[in-house]
1. Starting from the value 24: which structure in I, II was relative contact order in percent (Cα under 8 Å, 6 or more apart) calculated from?
2. Which structure, out of I, II, was helix-only ellipticity at 222 nm (-39500 (n - 2.57) for each DSSP H run of 4 or more, over all residues; to 500) calculated from, if the result is -14500?
3. If volume of the Cα convex hull per residue in Å³, for residues 167-318 alone is calculated from each of I, II, which structure is the one that comes out at 178?
4. Of structures I, II, which gives 4.4 when distance in nm of label points 7 Å out along Cα→Cβ at positions 207 and 391 is computed from the coordinates?
5. With mean count of other Cβ atoms within 10 Å over residues 111-118 derived from the coordinates and found to be 18.0, which of I, II does the value describe?
6. Using the calculated result 12, 36, 20, 17, 11, 3, 0 for P(r) over Cα pairs in 10 Å bins from 0, in percent, for residues 143-254 alone, pick out the matching structure from I, II.
7. With distance in nm of label points 7 Å out along Cα→Cβ at positions 175 and 327 as the yardstick, tell me which of I, II scores highest.
Structure I
Amino acid sequence: MIIGLVGKPSAGKSTFFKAATLAEVEIADYPFTTIKPNSGVGYVKVECAEKFFKVKCNPRTGYCINGVRFVPVQMIDVAGLVPDAHLGKGRGNQFLDDLRQADALIHVVDISGSLNAHGEQIETGSYDPAKDIRFLEVEIDMWYLGIIKKNWDKFARTIQQEKQDIVKALAAQLSGLKVTEEMVKDVIERMKLDKGNVSAWTDQNLLDIATEFRKRTKPMIIAANKIDVQGAKEKFDNVVKEFPHLTIIPCSAESELALREAAKKGLIDYIPGESDFTIKENSNLNDIQKNALEFIRKNILQKNISTGVQQILNDSVFGVLKYIAIFPGGLNKLADQYGNVLPDCFLLPPGSTALDFAFTIHTDLGKGFIRAIDVKTRKTVGKEHMLKSGDVVEIVSSK
């Protein structure tokens, strides 16, 4: 699974990315600071199974704090997109191509309205951030449309002359965008398109198809960044009213980055996503540092419950994509061969079965699948058993 960060230049994507991953990336208030995509690892929060079994886990990847497991997810931060990016403006085609493998997108928007359409600084509050939400959807739709229309006439003639299955053919053509045969079939049926006369599909039909595929393969969540700037809350409320169908979460990536870096240096105790932090007694913070932290506490955490960064990551994975977190474990032994207790936690797509989980752990386990055991309930389940988030599952296999 890959989560992509998108948005116009200087909206705070790289700050959000660094806050989520603590990766070393360049951050500056001018367009196209990011040229090549940054790749890193962020973490989503789930309740750790250690609480249920009253044990202490030893994660191989990620970490666990007070019974809260932080599970790694791959993130990619592409350069800022500007209007007409699909036509190559601002190296747009290159940046859009960087997003092909993303499963979901976080659109970082400067909710304070202090940037124009091209990411250039203007008077705070003078720009409507709703324009950014509209333009990005249009850009990705047009990008998808460009891929669909490339050699479309020849493609359509071939389909009809050779009597090919349009569902299979179109899914194969768009597989790089994660479009499946099931999606193609459903969209064609919903739009009531004539599968036997593909050449009659209009440009509007193709645009509607592109939009639907974008929604299904690149679901989006809006990170309303810079919520701490004066006047940003009013603009945030307006955007929420205008786009009731979207998940829009207020955030301050800069505040989250400051808290995580302070925690990394041992100055404060802070768990990402929490509503407060504690300054350590031996931190020796100066007055400027203390005032900055107190500003974050009063103006971000107390007003918004959190900085929003962790919530956005979690909502991307568990809300938008609806993934579930599954722990492998044994009925009589929760530790692996090295003595690590509950060392792993896997993120699986919705609808995953016990057999899917077996293949996720190792191909041989899936091929030799005999049965699975729900370790929490101690019940034996079959290969078609649907898993739910938080399950601890033992796979019994012949291999």
Structure II
Amino acid sequence: MSRLLSLAGLLLASVPAFAATPALAADIRIACYSDGNECPATKTLAERFTQQNPDIKISIDEMPYKAILESLPVQLAAGNGPDIARITLPGPILKYLADMRSNLKDAAAYEANFGPQLAWLRNGKEDHGIYGLPTQTTVSAPIVNKTLFDQANVPIPAAGATWDDWVVALDKVAKATKTPNAFAIDRSGHRFAGPLISYGAKFFDANGTPAVVDDGFKAMASRYVGWAKDGSADKDVWVASGGGYRDAFEEFKNAKIVMYFSGSWQVHRLETQVGDGFEWLIASEPCGPASCSGMPGGAAFVTFKGSKSPKESARFLEWLGSDKIYAEYMAMTSNLPASAGVQKMGVTYHLTPAGNEAMKAFTADITKLSPVAYQLQGFPYSSSLLNPIADRLSQVMAGQLTLDQAYDRITSDVKDSMAAIKP
């Protein structure tokens, strides 16, 4: 009996030790894509977070951006999506987003810090949910191979130069330096929206209803198709991609184009992959008769209704969004901060002089964006407006449609897509 009592005492004495250790850690699975090094940077910070929070385990699945666009909606519809994913346009997965508000320690402070971009994840003005963490602010603008301009002895177009002025200058440089194409724009309706808006495209009517094809739209679309057909623009970026998103970074890196119209998320790649191969810089936004505008944007980590770890997911994103950690994240990824607190305190980037000048130029470009650009970015179903643009204009460049046919198809595509959206 004494032995049994002793054994019982030992078992009871051991209970507090077991109770103090988490029986089962919460698992958070993150689907992530990188513009530069966002996923490795997130992994580094996640490891620090889990050391401080041993009750949480985080795994990061890195995948191409195209996989996020095409595979994530399918996974969510099938009920086997991740807990968190890094996305840009929320429209196709809007109904799966989970509101983190009740799981945040200080939702008011979080919303004050990230307010403008949190609105981009919502379904209209009546929606006040907090669905994720913006991972950066972005802006599209021309990235220029200055070395080629210098070799051709052609001045880089100054602020106020139109797209027509730019193409004339770029053609001169390409011809003088035997560069295959003068420029390229990412195969992306979002990227092309800035030039369209500059030429007067409104995207919405007076009632706020999508109305994509107008005179301003046609003015720029016809120009770009013409530039693609005569070889000024790299047509293959749009035609030979097989559909979907395609950037032109490789063409720029390998000096096959003189100017690359992309955006601030490319700075890390420019720093690490172009290096000192040639001198590059960020130039002023090309203009049209309506404005000199690129597009604002930004990716965000969002949470989903099907997650088994909603509290832990919110806890991680709130930690990642805290000023000190978020500033470190921006420095690691060479991104412009979406946080008002970090914008105020500033970010010390670990960049070359060219990289630091690029960040300044992108920051300056944000102040020049058209209100139409912000309206389009804030529309939750903007992908329904933007995707048909790239698809149909690619078909024109490939000789499969005329421009007028493309305009009709874009209009019907947008109408059908919007009609299919269920609240």
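1. Values: I: 16; II: 24.
Derived from the structure labelled II.
2. Working: I: -10000; II: -14500.
Working through the options, I get structure II.
3. On the way: I: 143; II: 178.
This figure was derived from II.
4. Working: I: 4.4; II: 2.5.
Checking each candidate, the match is I.
5. Values: I: 21.1; II: 18.0.
Corresponding structure: II.
6. Numbers: I: 12, 36, 20, 17, 11, 3, 0; II: 13, 41, 33, 11, 2, 0.
The structure behind it is I.
7. Details: I: 3.8; II: 5.2.
When distance in nm of label points 7 Å out along Cα→Cβ at positions 175 and 327 is computed for each of I, II, structure II gives the biggest number.
Since every read-out is calculated from the coordinates, none of them should be taken as a lab result. None of the values given here were measured: they were computed from a predicted structure. Cβ atoms are built from the backbone, for glycine too; each structure is taken alone.
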